[in-house]
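Q: Each structure below is given as structure tokens.
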Structure 1
Amino acid sequence: MRARNYRNVKGQPYVRKKFVKGFPPPKITKFTMGDTRAEFEYEARLIALKKAQIRHNALEAARIATNRFLNEKLSQNYRLQIHPYPHIILRENKMIFGAHADRLQDGMRRSFGKPIGTAARVRPNQTIITVNVNADDVEVAKEALKRGSAKLPIPCRIVIEKREKEEVKAVE
């Protein structure tokens, strides 16, 4: 089966894990990387243009591609954050074709399927990845997000915004 079979958003999300036995855990485990405490001037965001489901291995591949490029160029002077969490369980009704396959398959009888992975549903204009950097490193963040978007099954756009300083007001 190819990943494109699970890209389209069809029907209700299947998320009740308490009823599902033995589904594989998501491959993506880290959602925030880089320097999490520092303040950065610019925010680069990767935004989805279409409604789709992104499988957990595609999210992990995008995270690795983006993080590797940022780490190579900026060492630890950035913050990378992955926003969607893959909580939708994907199922597959395995069908075997070829010689003597008729003894192994039942067609559409009891075709609910076994869990094969997880996915995250994204809507149009939803942020998938956020990278915070300083003014000198905006082009590096753009290139990193471009490399990450190549791993995702949907078209994306990159938006760069200057962040305002958050002033902490003392309560008197």
Structure 2
Amino acid sequence: MFRKVDPKTLPMNPFAAIGDQWMLITAGTREHCNTMTASWGSLGVLWGAPMAIAYIRPQRYTKQFVDSQDYFTLSFFGPEYRQQLSLCGSKSGRDVDKVQACGFTVAEAACGAPYFEQAETVLVCRKRMAVPMEPEKLPEDVREKWYDQDYHIMYWGEIVEALVRA
């Protein structure tokens, strides 16, 4: 069971939640969705609204789900789900039904976006903008360390609903 909260009152440190504990980016429908683990992301305020930025490489299967929908979700889990998040980051939904393999139960936000009942915190995001990274604008050391040729797409999502486990 979840309760809706103001994003300003989220009981999490975004640096630890994203960078250390990871999150799942999910899009599609309750019946047909895909998810991927991410350890890069941003939370802040833009255009007077709470905003999340999710970074997705072009070859990721989840990208087509995010591209085809108006909403996506970011789900944050407790440490007991580390193995499941590891699977969702290392396997493709083209080859594995990750939801079934992880034993997750798909729930649906008011807008229809899928998320997982096992999560501790869920951010429901309305896609506002998608911006491909431009390699020539990245610092050389960043390109050398993090990229070969598959530069991320940055998905800006307005947080329209923040849910925390009751």
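Rule-based calculations on the coordinates, nothing more; no lab input. Quantities reported herein were computed from a predicted structural model and do not represent experimental measurements. Cβ atoms are built from the backbone, for glycine too; each structure is taken alone.
Q: Tell me which structure, out of 1, 2, gives 4.3 once distance in nm of label points 7 Å out along Cα→Cβ at positions 75 and 115 is calculated.
A: It must be structure 1, since only it matches.
Q: Match the computed value 38 of relative contact order in percent (Cα under 8 Å, 6 or more apart) to one of the structures 1, 2, and report its label.
A: 1
Q: Given 1.29 as the derived value for Cα Rg over 2.2 N^0.38 Å, which of the supplied structures 1, 2 does it correspond to?
A: Of the options listed, only 1 reproduces it.
Q: To which of 1, 2 does the computed value 1.4 (distance in nm of label points 7 Å out along Cα→Cβ at positions 35 and 155) belong?
A: Derived from the structure labelled 2.
Q: Of the structures labelled 1, 2, which one yields 13.6 when mean count of other Cβ atoms within 10 Å over residues 11-18 is computed from its coordinates?
A: Clearly, the read-out refers to 2.
Q: Here distance in nm of label points 7 Å out along Cα→Cβ at positions 43 and 67 has been calculated and equals 2.9, so which of 1, 2 was it run on?
A: Structure 2 accounts for this read-out.
Q: If you don't mind, another one. Taking distance in nm of label points 7 Å out along Cα→Cβ at positions 27 and 107 as the criterion, which structure among 1, 2 has the greatest value?
A: Biggest value here belongs to 1.
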